[in-house]
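In what follows, structures are represented as structure tokens.
Read-outs throughout are calculated quantities, based only on the coordinates presented, and are distinct from any laboratory measurement. Note that the structure is predicted; figures quoted are calculated from it, not measured. Cβ atoms are built from the backbone, for glycine too; each structure is taken alone.
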Structure I
Amino acid sequence: MSGMPAEVSEERPAGLPKLRVPLLDLKAQYRGIQDEIRAAIERVCASQRFILGPEVEALEEAIATFCGVPYAIGMSSGTDALLAALMALDIGPGDEVITTPYTFFATAGVIVRVGARPVFVDIHPRTFHLDLEAVKARITPRTRAIIPVHLFGRCVELDPIRHLTEERGIWIVEDAAQAIGACDEEGRQAGTIGHLGTLSFFPSKNLGAFGDGGMVVTADQRLAEKLRTLRVHGSKPKYYHRMVGGNFRLDALQAAILRVKLPYLASWTAARRANARRYRLLFGEMDRLGKVTLPEDTPGHIYNQFVIRVPQRDNLRAFLKARGVESEVYYPLPLHLQECFQGLGYRQGDFPQAEAAAVETLALPIYPELSEEQQRYVVHQIREFYA
């Protein structure tokens, strides 16, 4: 970034259209399915079975079918899904886990929580995914697992990593929190290519609950059974503990709500992809200044976020906010520079691509109910800022 751009006032300019564009409009989604949601909640209330039980079992079967895997294990959150996955693989002190510094905190936080060491690798500047060539250089005899992140809804091409890990006995735990339904070039779903895949049902996800929720998917029966035991404090049978687990149970209300939403996911994904196409057309029409770099499109991209790269990102964001357009920064500080990870010995400049992304990227609204008028307004305001 060159120069120091002028500060932008967040006061709403006079005379502009009073058009509000939220980053996400869950109320619009709810209006279309509220009767089904209320009926599902009432069904759980009538049963008075709130933890695990038949609602969770039915959701697990539905997610397993959707993902094309034999096993899906409901968890209390996407974070707990990652944590339980590492616990199921017996990863702990003395072990190293390779992952990206450009992701949500939980990806690396769970590594530390099991006593292992996060080993960060820089990202590719176009995909924001792990730089696969750099991964090769960071593998050591202590490497037990790699956590690739299917960031923003785009699937990582994992075959190069699989070839590396198969001969070394290294586990692949896919962080697919933002990528349910995303596919790679071979048509394989995110979360089903490695040994374990983790999903999040946080409300902002493409398939979101009314609170926290998560899932681990796998083709490995032994790991699936271990995960089911770990999520109930390692108890099997009840009150008899062969291992120390945690309280990672998915509650029935969230499962019932997700069962209502799952059949709509394909149409919601199609709408997100249509909105991404419209953004490309609109930016092609309106952005003659060459300031905006759009996310690469792939057939399997499901656009949990539509993330652009721009100069003067923070000032642009303030400009948009003043004009009623919400946006978000994912993520403003890479993990290797977070205060809690200072003991790992990383410094500014260690991962230049991740650090550049942290100051240049901005997520625009992409939710299914976004209108063409709203998208035109967003793109027009961006053009006005750079003009």
Structure II
Amino acid sequence: MNNSQKAFGLGQSIWYDNIQRKLLENGALAGMISSGEIYGVTSNPSIFHNAIANSNDYDAELIPLLKSDKSPEEIFEALAVKDIQDACDLFFNLYNVTKGGDGFVSLEVNPKLAHETDETASEAKRLWDLVSRRNLMIKIPATLAGIPAIKKSIAAGINVNVTLIFSQERYERVMEAYLSGLEERIAAGRPVDKIASVASFFVSRMDTKVDKRLEAIIEEGGERGEKAMALLGKSAVANAKLAYQRFQKVFGSGRFAEIKKHGGKVQRPLWASTSTKNPAFPDVLYVDTLIGAKTVNTVPPQTLVAFNDHGTVQPTLETGMEEAAQVLAALESLGISVRTVTKELEDEGVASFTDAFEALLATIEERRPQLA
């Protein structure tokens, strides 16, 4: 039994934060599914940009598309939708075996719409209909404009992967949008038992940003410097653990109990951005420390390999809750505002995905004279 299967036994599903045509065609993805290494797939503009820009996997399909009068957006969509559909088909048996609990593949709405509510909701519906797979999840960012789009999409019966969550307060809004969307369907007499959602809470990026602030304090020396030193590499896991505590409270409430009577499912927390950015930290830091029931951890290729090679599988997510609260309180006492940090991370996350999307479109256009 590999570590992914052991984690699954504890209630956590390991998903693969990667997709590429080659993996779909050479049997590698199918093999990872059958061996129990992965239980779902997530994608984003950066992943697709890397797949298309740094391989020749798509040339055969690109050539006729580039010879047409299709725009770069239309060409990307054609390539991405095929990958997503093929991945959904590979996972469909797992989706059935787990009764709709796993086997999902995520596709992101255009990141340029992150601050447009109606456009995001419309795009989510369009992509949902276009891909036409029951085990698809549409990724919608947890921006202020994204929250009502999430509710509308859930109410429309669309599976949603809520992405770019950084703060506790925004996470509360995300859970509220999900529950409200389900309640709207129930009030309209529509089924909710087939709807699935995850809330993607980004992890490692918080340590990266907070630790830079801590290092500046450490350079000052003294008592504050010592206090800052003790907090290095701790904020991200603490933030995630407190988010899980909120998840337990909301989905252990009487409100959700009523929804559950109609077949409603919990919106599982998904730990995203779980590759270790600081080489001084263990390469499985954000996997080993966040294992718990009714959760997902989506990992990039190198982290999946590391976890199955030398990860430790124990129910760690509910341990050290008191310490987690103390870590965030200590940051505030040093003048590091968690609210400011998480707002910056959200803004940077939206900008990063938008930049990757623009770079992807530029790459496609650059290849037109090469392949057409």
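Computed quantities for the displayed model
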item: Per FRET efficiency 1/(1 + (r/R0)^6) of positions 208 and 336 (r between Cβ atoms, R0 = 25 Å, to 0.05), the highest-valued of structures I, II; result: II
item: Per FRET efficiency 1/(1 + (r/R0)^6) of positions 88 and 360 (r between Cβ atoms, R0 = 25 Å, to 0.05), the highest-valued of structures I, II; result: II
item: Structure with the greatest value (metric FRET efficiency 1/(1 + (r/R0)^6) of positions 168 and 256 (r between Cβ atoms, R0 = 30 Å, to 0.05), set I, II); result: II
item: Label whose coordinates, when Cα extents along the principal axes in Å is calculated, return 68, 53, 37 (choices I, II); result: I
item: Read-out helix-only ellipticity at 222 nm (-39500 (n - 2.57) for each DSSP H run of 4 or more, over all residues; to 500), computed value -12000, structure in I, II; result: I
